[in-house]
Structure 1
Amino acid sequence: MAQVQAVVELVRGVLGADTMAIYLYGSAVLGGLRISSDLDIFVVSRRPTTAADKRALIDGLLPISGRHATAGPARPIELTIVVEADVRPWRFPPLLDFLYGDWLRSEFARGEIPTGPRPNPDLAILITVLLLGGQPLFGRPAAKVFDPVPAADLDRALLDVIPGLLADLESDTGNVILTFARIWTTLATGEIRPKDVAADWVLERLPEEHRAVLARARAIYLGEEPERWDDLTPRVRSHADFVVRAARSEGPRKPPS
């Protein structure tokens, strides 16, 4: 895919010989790209990015990512960079060096540059997904680069991201609803499943009054329905609260003694 190759060339051009590994992961590898899926790309660097590196990456990604791409609409790119020494040997929470996502486009376009490295529990989830099926675009296979993420740390990360997702419920409804389904599924089963498959698992366990919201999010994700929530707005929050309570009731798995 030309868009993926453009990102690989950009990253290697900015980081040079310090580029240790680049992976494609997520929907593009595990579950199949859907109409609204991002291209998830994960980079391991031998050194932290400088402010100039970050600016060069942002300037290179803005024209090729998402519906505002200069050559016409493209898939949104989510680019994550970590420094090898910050994630191996494993410890929780790991450190994030740089993140690009189209939801940050307005800040990036204003010239804002993210600071880093900073603790980011979500990396426990991303690295777990990467180890399940990351496709190397450059460098060694993920199992040669990352330590396994302990189940207890994965569960802690899943629970830690809930407050931020709740804050985004109104602005990113479908994605948040599906992510909550995935969180509950993983905490209950220990498996990370594609969003639509996780939704199926949760739908089987939901009371009737909470099913419509998740069914709508699943249909939007699969491209079966346009995104609209006006008719379900009063039910979105109660659905989210129910699923979050169910997920939290599963509790984090305890580390082995």
Structure 2
Amino acid sequence: MSFRSSARWTSSWVSATAEDVSLTIAEKLAAAASTLRDEAGSMHFAPPVDRVYNPLEYAGDAHLQYIRMSAPSSGGVLFLGMNPGPFGMAQTGVPFGEVAAVRDWMGIEVPVGQPEHPHPKRPVEGFACRKSEVSGRRLWGLMAARFGPARKFFDAHFVINYCPLIFMEETGRNHTPEKLPAAERERLFSACDRHLVAALDALQPRWCIGVGAFATARFQSLGVPESRLGTILHPSPASPAANRGWAEAATRQLVALGVWPLSC
């Protein structure tokens, strides 16, 4: 099966051009991220959104390095998050980008720039950031515990965020994408859908796993078959269930789906 640029799942293979065939999976993912960076970066958002960070711009080198080191062969498992966290991807350019996990487990540490209008309560310190992104610590911690070296995990798995932007209100409070007004949300989600379709086309995953209900809904909106779709609990500390043993809960869900064997 394959995906078309119309942002819908299709049951027939797309005819590949010679240029498509010559590109590696990493090159396709990098091109899609570049397009999303520019499209999302050109958008404007009304209050209560006060500041918008686009890590694909100011942390683009780190994100590109992540793609180059992690892009698997096709046919694996694609995990989809929602959007960057203030102490994760906003700092490192990597989805769920807990600094320690990105630096010490993935081996990525490059200079990170600044967003155009940084919020004084949400500074971007890059790999010098000492605050922990709990969601990222939990997600990458599970993968490290189960698979060992990062390369072993990325041989058959990849992780992306649906939306590349982080939205902040005047107080610095996080403003999630689904809370945007309908017109803004439709324009943003259209670009994000095109990026997700491009990732699906490049990776051809056997499994599409939403990290939380929002991500699963975005897969469903593209027509991903239920037989190839699953959800795991979001690792956010705002979730009481996640705070009662997220790694164990997510592992049980993936084993029950048949994505992972009972033991590696």
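From which structure (1, 2) was mean count of other Cβ atoms within 10 Å over residues 92-99 calculated, if the value obtained is 28.5?
Working: 1: 19.8; 2: 28.5.
Computing mean count of other Cβ atoms within 10 Å over residues 92-99 on every structure in 1, 2 gives 28.5 only for 2.
helix-only ellipticity at 222 nm (-39500 (n - 2.57) for each DSSP H run of 4 or more, over all residues; to 500) was computed and gave -13500; which structure, 1, 2, did it come from?
1
semi-axes √(5λ) of the Cα gyration tensor in Å, for residues 100-147 alone computed as 24, 13, 7: which structure among 1, 2?
2
Have a look at 1, 2 and say which one yields 21.1 for mean count of other Cβ atoms within 10 Å over residues 204-211, as calculated.
The read-out comes from structure 2.
State the single structure among 1, 2 that was used to calculate percent of Cα pairs over 26 Å apart, giving 37.
It must be structure 2, since only it matches.
Consider the structures 1, 2: one of them gives 17 for relative contact order in percent (Cα under 8 Å, 6 or more apart) as calculated from the coordinates. Say which.
It must be structure 1, since only it matches.
Here, each number is a calculation from the coordinates, and none is a lab measurement. Keep in mind that what you see is a predicted model, and the values were worked out from it rather than measured. Cβ atoms are built from the backbone, for glycine too; each structure is taken alone.
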